[in-house]
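Structures given as structure tokens follow.
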Structure 1
Amino acid sequence: MIKVTVTVDFKGRTYQTNVLATRDTAPEEIHQLALSQVKKQWEN
């Protein structure tokens with residue numbers, strides 16, 4: 001597992017979040033995981 005820091009644009013703002021992923025995880029999937037983490041935080 002590796003920790004990847006991802007910058008995501010959401011609702012006109014920029015957020016930075018960490019994603020834990022395996023080394024063979026596609027960059028698109030890592031970005032999607034980061035975006036879903038930011039969305040979950042907005043829902044709460």
Structure 2
Amino acid sequence: MQVSDRIVDFVTRGDGEYLLLASGEAIRLDRVVSVDGVRLADFSD
């Protein structure tokens with residue numbers, strides 16, 4: 001799934017952290033696989 005939207009808020013709930021988008025959709029951050037085509041697994045700590 002690919003999403004292109006504007007972030008309007010960031011919230012923490014009991015089960016995780018979420019970005020809230022202008023469309024009303026919420027994205028759970030621990031489920032994000034890539035951003036701008038870059039896989040998150042490619043980032044080092």
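Values as computed for the structure displayed
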quantity: Label whose coordinates, when helix-only ellipticity at 222 nm (-39500 (n - 2.57) for each DSSP H run of 4 or more, over all residues; to 500) is calculated, return -13000 (choices 1, 2); calculated: 1
quantity: For 36 (relative contact order in percent (Cα under 8 Å, 6 or more apart), calculated) the corresponding structure among 1, 2; calculated: 1
quantity: Among 1, 2, which structure scores highest (criterion: volume of the Cα convex hull per residue in Å³); calculated: 2
quantity: Which of 1, 2 yields 0.9 [distance in nm of label points 7 Å out along Cα→Cβ at positions 15 and 31, calculated]; calculated: 2
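Taken together, the values in this text are just the output of simple stated rules run on the coordinates, not laboratory data. On a predicted model such as this, the values are computed, not experimentally measured, just so you know. Cβ atoms are built from the backbone, for glycine too; each structure is taken alone.
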